[in-house]
Structure 1
Amino acid sequence: MPRPHRIWYPGAIYHIVARGNRRAAIFHDHVDFQTYLGILEDVRSMMPFILHSYCLMTNHLHLQLETLNHHIQYIMKEMHSRYAVYLNQRLRTDGHVFQVFLSI
């Protein structure tokens, strides 16, 4: 049975929790943290949203954001796929980087 579609409307506020696949580290040093924040800002300029708060830790992260005109799935897909490409290239690996949880 497929999961239900995520509820979305302009102004929806989401608490995003994403952790490394198999609880692996997704940030290895200061450069990784800065790269993720750079991608976040770039995506925010492409698909505007309000970032209320964030917390980046070694193997997981929390984002609290409010959507404006773009569905949360497109925002998160763009951010995490770009970061996954970066991290896989940096570590010379391939495969999934994130295991994502979403709550409203």
Structure 2
Amino acid sequence: MGRSSKKSGMEIAYQNKDISAKNFAERLKGKTLGIYGLSGITVEDVLPTNLPTIEANELRLDNLFKLTSGEYAIVDYESRYSEENKVKYIGYIARVSKRLYNELTQSRL
């Protein structure tokens, strides 16, 4: 079980804000996201939030460039256009972002 905090003889779950937010989200089914400033969008269903994954693969993109502007460019060559490749590109972006974030964090330590 998660950690808790004892104040005034009462136990408060360590993840109390997450618990409250998930409880609130369950009540949004069929309602708009107006509370978040998105009043024109209606929630059809509340889906599970756990995203378990075990991965042991190595993705290799064709080119990764650091630009003079400080930004990064991912270039991947394809012989034909495929909608499925968009998911692969999102994976590249996520992994590159994670690697760059980790390198930045390590350099600040």
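All of the numbers you see were taken from the coordinates with simple rules; none came from a lab. For clarity, every value in this text was computed on a predicted model and none was experimentally measured. Cβ atoms are built from the backbone, for glycine too; each structure is taken alone.
Per-structure values
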{"quantity": "If log10 I(q)/I(0) by the Debye sum over Cα atoms at q = 0.16, 0.24 Å⁻¹ is computed and equals -0.69, -1.44, the structure in 1, 2", "calculated": "1"}
{"quantity": "When mean count of other Cβ atoms within 10 Å over residues 69-76 is computed for each of 1, 2, the largest belongs to", "calculated": "1"}
{"quantity": "Distance in nm of label points 7 Å out along Cα→Cβ at positions 21 and 61 derived as 2.7 - corresponding label from 1, 2", "calculated": "2"}
{"quantity": "Read-out distance in nm of label points 7 Å out along Cα→Cβ at positions 13 and 85, computed value 3.3, structure in 1, 2", "calculated": "1"}
{"quantity": "Comparison of 1, 2 by relative contact order in percent (Cα under 8 Å, 6 or more apart) - largest value held by", "calculated": "1"}
